[in-house]
Structure P
Amino acid sequence: MTARTLYDKLVDAHTVCDLPGGDVLVYVDLHIMNEYTSPQAFSGLEAKGLPVWRPEAHLAVVDHVNATRRREGPDEASRLLIDKLERNCREHGIALYGLGDPRQGIEHVVVPEQGLAAPGMLIACGDSHTTTYGAFGALGFGIGTSEVEHVLATQTLHYKRLKPMRVEIDGAVAPGVTAKDMIMQVIRVVGAGGANGYAVEFAGSAIRDLDMAGRMTVCNMAVELGARAALMEPDEKNVDAYRGRPHSDLFPVDVAAWRSDRGAVYARTVNIKGGDIAPLVSWGTSPDQSAPIDGHVPREDEVLTPAGKAELGRALAYMGLEPGQNLAGVPIDRAFIGSCTNSRIEDLRAAARVVVGRHVADGVEAIVVAGSTATKEQAESEGLDCVFIDARFDWRPETGCSMCLAMNDDIARDGERVASSTNRNFEGRQGRGARTHLMSPAMVAAAAIAGHLADVRYFGDGKI
């Protein structure tokens, strides 16, 4: 038998039938929806007179448009989207983690903590960062509105196979280097679209050393490579993270079955040394435009291609930076800790260790939004909320996507510079004209305290 990759095994296990042109029809074990991407799909079902075929295989959450300040609540447009989701779920018998539900939060934080992601599963969602579930040895990917409608009606999807890519990160990373830095380094090396058409399998000793939160961060941001799938071989860390969760009895955990065969062939392999990775911060308007915090903005003579030079000029004009400018010391206006990439309890603990006993710099607005109600309550039981509040951070009472994507009340103003633990630094991503610098939660905390982009390795002993 031909040696197969983990990706091949997952696709094969979920293939219902072959389709013309080499594509396949795949069965979806779990489909996740939010209030922003699902309304049109339900309208399509209604127009066609179709029911949801397996309501128990779907989960809906409210996370994108809801306010995180309890006193404000959703605006009229957001309330309409939330009301529609509530009505659609009620009519079709779909579980909903809505506002006020103790299970509510960002979909890619909620699903793992509820025990709904396990090795061998296929998970689809109308959100590109569904690649997060690859950390569990599951095939997760984002889908469009028409595909949401199709999976609601049939529990299947038309699927085009991807080419397998293997990214190995070997060797210990230095103090101060986190999973966020590791995936940002991969994006620097491979490029923002370098994995288009690929399913990326992460491997190597540095990946195996990560806890589950770190693994989810890496898989979450793999989509910024252009990859539609990201995977890691499951191990006992997956079993420990899965065991005892509210729904962990729904899907059996068979770690040994979901590993790439020895001798499996990959279309491309990328090798990165863990010791070469430093704490990184983005300087441009694409996730691959980043550099070590003790480095500088690229100069034109450091960019090899005409296209790269043009991209450099456009990015720096938007970001208000100069070629050769040192990154450490660039003043910030806001600091944001949150998002589906970095709002888990481990992320909050890492940031709290940096800010304890310190204060946010004058003129900086710093906020923390936990990824879920359960995460928020866990943080408060550990006293992390007090650490942040004492340091003059705004500890938000509600959970959700918040300032990641400017769909709610947390929007940066034109020209404001944001140190952010999010996943994308596109133009206007956090507000029209907002300038986003991506980094780890600990680095965001350091920037908030310093009032400018700062090297977290100078804050304590670097054990963050």
Structure Q
Amino acid sequence: MRTPRIAAAAAAAIAALAATTSDAAPVRHAQAGDWPTYHHDSARTGATASGPPLGRARRLWSAAVDGAVYAEPLVAGGKVIVATENDSVYAFDASTGRLAWRTHLGTPVDGGSLPCGDINPSGITGTPVVDSGRGVVYAVAFVRGFRHTLAAVNLSNGAVRWRRRVDPPHDDPRVHQQRAALALASGRVYVAYGGLFGDCGRYHGWVVGASAARPRRRLVSFRVPAHRRAGIWAPSGPAVDGHGNLYVTTGNGDSSSFDFGNAVIRLSPRLRRVGFFAPRNAASLNGSDTDLGSVGPLLLPGGRAFAIGKSGIGYLLRTAHLGRIGHAVASRHICGAAFGGLAASGGNIYVACTDGTFAVRVAGLGVLWQGPGSTSPPIVAGPGVWVIDRGTLEQLDASNGRARFSAPIGSTATFATPSASGGIVFAAGGGRVYAFG
């Protein structure tokens, strides 16, 4: 594969953009020190200033849970929130690991009853989102009867405030997987869908929006206008800017011409399509299963976004004018294939790839270093970049990518990612949640 070159004018544009301020949304529903949504904030930056010193972390506590954990652990109000494929949500004291409460939201779906897929049982897969101000945890459980149910759970005691069904309208829920992290903005909880592993059935990429406070209000929704497929399945889920616009990335469509598969799509708060970007070869990517949508978009300072997928080519975009077909601000081949989610800090982007963790400079999209890792979305906590590499939690030196600390955490789910708060890093594996600090 030939590596695209960046013209001098494009490089100058990147440098100019890097000096401007951000319009990415702060997490208005969060309190100081919280990690209430996938990769910390609505922009999905995955970074916090506090973290263990390099090479000096130790295990503080671990606690058992009742199923596999695909969702990122969240932190809010001094509690670590963990969701399992057994349709349970747990809250542990972030300092001690003491169980505060456990709420079971239903009986998960037997994976053998689905036409394809690789998660069994199938319960809560997408990362929940917490509104710390209202004291609510929102989670989507896949429950017996093939229903995707959004539950609002009281953060203080685990009581269920309400539930409602949020399946994609008029489509078969058995072939739609809710793997993408939830997003909370504009008074709504946004829920994105893709297909099951194996791409069986007639599924579509969907985003469904439900009122966060009034469960009886009518849903808003968006379906990717592909004949079939084009799922919104990346674990990082929709990113949201300061105006409440959502940015999602789609997987493969099924057409030999452009069908909004392999695209970054901008949606209004009411889920109207208002812009998009797709690489020039988006249609050919449909046929090779080379999803751009294997990673969700990352919002950056200066009205920019970054996208990368299975091709390993990174694209720098302007959020106000995404560029339609082929008009990125810049693009460059970065790694073998990227998955999951991204992190950004100090002018750098951190990418999880099949051939390791890559640090990429925003100005020029040049690779700074390649370190350990394997499709585990990285986070930044203090001086370290944290990844999960085949059942081991690792701290990498943010300056050079060298491993400075590692600890086994047991078998981990595909695309598992840690979180951090108050100088402590949290990760799930082997039926347990761990805290290191």
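FYI, it's all coordinate maths here, none of it is from the lab. Remember, it's a predicted structure, so these values are computed and weren't measured experimentally. Cβ atoms are built from the backbone, for glycine too; each structure is taken alone.
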Original post:
One of P, Q was used to calculate mean count of other Cβ atoms within 10 Å over residues 364-371, giving 17.5; which?
Top reply: Q
**OP:** Using the calculated result 4.8 for distance in nm of label points 7 Å out along Cα→Cβ at positions 300 and 348, pick out the matching structure from P, Q.
**Re:** P
**OP:** Can you spot which of P, Q the value 21.3, 64 was calculated from, given it is Rg and Dmax of the Cα atoms in Å?
**Re:** P
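A value of -1000 was derived for helix-only ellipticity at 222 nm (-39500 (n - 2.57) for each DSSP H run of 4 or more, over all residues; to 500); which structure in P, Q was it taken from? Don't jump to the answer; show the numbers that get you there.
On the way: P: -8500; Q: -1000.
Source structure: Q.
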